[in-house]
Structure 1
């Protein structure tokens, strides 16, 4: 599976970075998912191979404009490009209310159905290749992290165990292989008892704005990759607390304690320059995080692509 960052700036865009948006691309086929949709996201998509007709679902982390102002325009363009199949949108309820008002006030017609799920009431959702769960974060407004866990991992049957249990070959074996529990001779058998998985399901946690990384402790169990905002460096910690954001060392310390093997930092304040020879720079964020985190540390940039392979190893591509 891959991540393609479409916007990595906080609050306002810069000459180098648009505001928040990231695409999660499935391992097979063309289906992809959009997490956040800041203003200008559809323009960013035009510079990638991504198609709005292949978009499977949109997840909005919170209501602040740098995470959602691009949504009406993107939906309108999808309709004008001929999209007809339904589109899933997971977002705070206020986003749905805002979209309905925008459609009414601008006479926006969408030729496809929006299947809307409010974040406030959604513990889990099965969508395509993933099982998605939510974690409530700490910010000035309700904000959420979305955990994407693979749910279709090839597995082989433990024939020896099946024979010992006396379960006859046939439809019952097929159900167990498909992950379905069975009842045989009045006893229930769990599919997990008889399945060998060649690899563990990959798991990615992608966060909205958050000033308390420790809230992700449960979500990061067996997590292969954490994507978290790092709006400031530690010298701006007082401001970070006031505006509900995290600093690089704070996030990296949590990732180290939670033994997360891969960490991507994003959502950088416009005060940090892309060039390392100008102070303050994004490189300052990297150095601060690197001082406390021993895993694979990466900084996101617009159009940078990351591949998480089947073994959980993260590789970056420009």
Structure 2
């Protein structure tokens, strides 16, 4: 059902028009679909966005088969320069550990970064493990095997999640590391394609744990865990905790704006927050299509904030979008 809903959204966006083409991250797909629908009604211009994962989006923009690529794993400055690309954030959200456990309500279980890493490393294999029980006194945790669900495709959500695990667990950093695709060490690991596939597998498998963007948690009424942040506070995922993590971000401290917000300081900060990025050519093959794409994002920055907030994403502040127009979009040949 989850996968079918995602496909239906893709078709509805594509069916309106193919004036603007994009491909990539599944993380921002729910908000891009909402923006596209509203933009089509207002302007008559459609968006065909393929929700195929960040690695797929990077491949598509490099192959010049789309006007923009979308990735939650930002490209490093050297690759941007080599390919002649600019990169800018479009939206901010959060990656959330989700689970399928009877008798446990959403936000009822607590977990720390190191314990979460041990689960995904395969060191913790049962839900009643003493390390989980110690964080959740009084909870009736079952003697049930944990099935780890991860992305099977190259994924910016995976990059964000493994970036966080690398920051909070030396063991994870030394043995697995961070990346859009990694070798998952837990023997019980099961892959799913896209945020949609991970959500579907977690929903289907009793005792499963996975990670998805928060819009998929809301859309599918999924169970999630509270997570200890860098200030030692247990917080839940929502637009306020994502915004707290992004509040002190120094976007232009890194060429290409590809900063990491994981494990951000702040009592209210969600520790696995991230931006989703757009990739476009400085010298586009189709200047008219490139200009249309910029018009779309300009409209979204000005008029799409309420739609983003409804889905618990964090829209970029006006001060930042003004800088994106002047410092980034100005590099794109008109």
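Each reported figure results from applying straightforward, stated rules to the coordinates on display, with no laboratory input. Nothing here was measured: the structure is a model prediction, and the numbers come from that model. Cβ atoms are built from the backbone, for glycine too; each structure is taken alone.
If you work out FRET efficiency 1/(1 + (r/R0)^6) of positions 50 and 306 (r between Cβ atoms, R0 = 30 Å, to 0.05) for 1, 2, which one comes out largest?
Details: 1: 1.00; 2: 0.70.
Largest value of FRET efficiency 1/(1 + (r/R0)^6) of positions 50 and 306 (r between Cβ atoms, R0 = 30 Å, to 0.05): 1.
Looking just at percent of Cα pairs over 22 Å apart, for residues 114-289 alone, which of the labels 1, 2 belongs to the structure with the highest value?
Comparing 1, 2 by percent of Cα pairs over 22 Å apart, for residues 114-289 alone, the maximum is at 1.
Which of 1, 2 yields 5.0 for distance in nm of label points 7 Å out along Cα→Cβ at positions 42 and 122, as computed?
2
Given structures 1, 2, which gives the highest value for mean count of other Cβ atoms within 10 Å over residues 58-65?
Working: 1: 22.8; 2: 17.2.
Once mean count of other Cβ atoms within 10 Å over residues 58-65 is tallied for 1, 2, the winner is 1.
Can you say which of 1, 2 returns 21.3, 73 when Rg and Dmax of the Cα atoms in Å is computed?
For Rg and Dmax of the Cα atoms in Å, the value 21.3, 73 is produced by structure 1.
Mean count of other Cβ atoms within 10 Å over residues 138-145 was computed and gave 11.6; which structure, 1, 2, did it come from?
Attributed to the structure labelled 2.
Given a computed value of 11.4 for mean count of other Cβ atoms within 10 Å over residues 106-113, which structure among 1, 2 does it belong to? Can you show the working numbers first?
Numbers: 1: 11.4; 2: 17.9.
Derived from the structure labelled 1.
Hey, relative contact order in percent (Cα under 8 Å, 6 or more apart) derived from one of 1, 2 reads 16; which structure?
1
Out of 1, 2, which has the highest value for FRET efficiency 1/(1 + (r/R0)^6) of positions 242 and 298 (r between Cβ atoms, R0 = 25 Å, to 0.05)?
2
Given -12000 as the derived value for helix-only ellipticity at 222 nm (-39500 (n - 2.57) for each DSSP H run of 4 or more, over all residues; to 500), which of the supplied structures 1, 2 does it correspond to? Write out the running numbers ahead of the final one.
Numbers: 1: -6000; 2: -12000.
Working through the options, I get structure 2.
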